[in-house]
Structure formats: C-alpha cells, structure tokens
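Right after this note come the structures.
Just so it is clear, none of the values below were taken in a lab; they were calculated from the coordinates. Predicted model only: the values in this text are computed from it and were never measured. Cβ atoms are built from the backbone, for glycine too; each structure is taken alone.
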Structure I
Amino acid sequence: MELKSLEGCRLKIGSYPPFIYNACGGGGKAELLPGQQNNLLYVSFSSKTFSIPPLTSRTTKFLSLPLPPGLKIEMSMDKLEGTIDKKTGEILLKFESKFLFSVGTIYKFPYLIVKTILKTGKVKGKLHIGEGLVLQTNGKTKLVGISIIPITGNKILDTFLGLPNEALAELQCEIK
C-alpha cells in the first residue's frame, strides 16, 4: 500500500491566512501490520523512506503569492501510523513531525514540533475547523488534523507565530 500526497493541501497556524501547498511527489509505502479486525488495515509508514516536499516558492502560496525565494519549511516525519477501515473508508493516522523554517543558508530556526491525528472525519479546535474525505474508490482522500504547536524557545519565532498556537493541516492524497 502506498500513500501519495497531491496538490491542494493547506496549512494554517493561529489566525494567519492558510498556506496553499502543492505536495505532489511526496509519500511512501506502508507496512501492513497484523490486525485484530477483518475490516481494519493497520499501517505504518517508515520515517526513513517517507518523503514530504518542502514548502518553497515553487510549492507554496501565501495570500495568493508564492513564498518569497529563500524561505523554506522542511518537514521530517517521525511517525505516521494507524488504521484504514476497508468498509467505511475512514482513516486515522497518528502523525508526528518536525518542521524546520529557514531563511536561505543564513538562518535556521528551531524545529516546530507537530503531533496530531490525521483523519477523514471532522476536526474542531478553538480556532480551526476541518473536514476530511473518506477513502474513495479511486484512492483519493483528504486527511485533516489539528495540533497545538509548542514554543520553540526562539523568541522571534515564538512571538511571530504566537506559540503555543493551534495549527490545522489538510492533506489531499491518494492511497492505493
């Protein structure tokens, strides 16, 4: 089984407008784990082989404009595992990742730590609401998750993003 990320993804933190993100080219193969129920697939993606394209001027728009050249947000996935219900198409995946924001080669901020449950159902936090899409017969799905991003210890980044703060992720993908 393989997950491929698609265009039309969104990332939103606090009251900032969303980043519109083309994540095409990302993804990886899942290991199927032994399960207890016939209709549930237990899946785990390897952090060593799973790829997530960075947010750059080529892949990301903010306020309808590309990110300025030199700004980059790289993501390194630590955990992506959970269940896929073959009958209903519902997906629940535990996601843990580090986001590294850099300005050219001049400055790298501390990691933003993201931990959430990506799912096909509804999510609602204090600031954000999202709704996923169950796995379709063509393999398309939309996963959503809300996370509280903790402070990094970097006063500039923490103040700029209002950390700790709530974030919403919407991932358009295909699972086959």
Structure II
Amino acid sequence: MTQTKVGIFDGDPKVVRNAFAQFPSGVAVLAADVDGSKHALVASSFMVGVSLDPCLSAVAVQKSSETWKVLKDAAMMGVSILGKGQVELSRKLASKNRAARFEQVAIEVGDRGAIFIDGAALWLQCFIHDFSEAGDHWMVLLEVNELGIGNHEPLVWHDAKFRELVDARTIDVE
C-alpha cells in the first residue's frame, strides 16, 4: 500500500482540508425565497440518509456565512444535488455577487418558498429539524418532507475539483 504519512495533526487547517478533500461528495445547493428575495448556499458538506424515521439529511454550514443567516429563517428550503454538467451553475450560485446568483438560472419555487434547480440529480424539500454548534460550523439536521429524483448523474466534488462519475469496469466472478 502506498500512502503519504500525515502524522500527528498539528493544528494546520490546510493539512486537514487536504486530507478531507480525499473524500468525494455531491454538490448541494440549499435555496429558498425569503421575504421575496432568492438566496442560495452551495455546500459539499451535505449528507443524505442520516435517518429514515424521521427522514433526515444533514449539512455543515460555516458560522460566518451571510447567506445562512437568512436561509435559516426560511419556512422551507430546497436542496438540489447538482447534476453532471452543472459546474458553471455551481460557481454562479456560490459567487460573491449575490444579486446575480439566480440570473438566467432555471428554477422552480415551491409554494412555501423552497427553490429547486432544474437539471439536478436529486431534489429535497426540507425544514430545519435541529442544529448545534460544531467548531466553526453549524451542524444542521434537515427534515425532508418531499423529494424528487432526476434522470441526471450527480456532479462530484473531490480533491478540490469538480468530477463526474464514470462506470467501473464490470468484472465477472466465477
């Protein structure tokens, strides 16, 4: 086995960030219309399947996020797991220019303000079930009350780069 020995973590956030980047994740957009204004937060720290009863997902959000300060008060949030080919859309929705995030973006807005991105691999309509402090982040449990599955493969975030899935070679076992 070939590996780079990391050793004891010395508190350098770059070391742990590089190590954590080796775990692939989907790219989630949490979005809602709050008081007539659209808000979106892009996260790779999203996890589905926390619980089936109740149906819970989770996301870790930086405490410094200005967008989260608004989204946390939404009646409902849409979570869109972005699909293959939505790299530029992800960048646009995460841009510092909040006013332009939704310009020319195909969306659907639910009756309680949840925003869903067209072309996503998965959609979840959620409300905050619970949250707690987790260092410099909030650990947020989201209760899912509606979902939809797209016909798109997911976009993947791995090693600080966007990736797409490829089929593994099928191996016949006798």
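Of the structures labelled I, II, which one yields 1.11 when Cα Rg over 2.2 N^0.38 Å is computed from its coordinates? Checking each candidate, the match is II.
Determine which structure produced the value 15.1 for Kirkwood radius over Cα pairs in Å, for residues 25-112 alone, calculated from the coordinates; the candidates are I, II. The correct label is I. Please state which of the structures I, II yields 13.1 when mean count of other Cβ atoms within 10 Å over residues 145-152 is computed from it. Checking each candidate, the match is II.
Each of I, II could give helix-only ellipticity at 222 nm (-39500 (n - 2.57) for each DSSP H run of 4 or more, over all residues; to 500), but the derived value -3000 comes from II. Taking relative contact order in percent (Cα under 8 Å, 6 or more apart) as the criterion, the highest value among I, II goes to II. Structures I, II were shown, and Cα extents along the principal axes in Å, for residues 33-72 alone at 32, 21, 13 was computed from II. Determine which structure produced the value 1.6 for distance in nm of label points 7 Å out along Cα→Cβ at positions 49 and 81, calculated from the coordinates; the candidates are I, II. That value comes from structure I.
Match the computed value 4.3 of distance in nm of label points 7 Å out along Cα→Cβ at positions 41 and 65 to one of the structures I, II, and report its label. Attributed to the structure labelled I.
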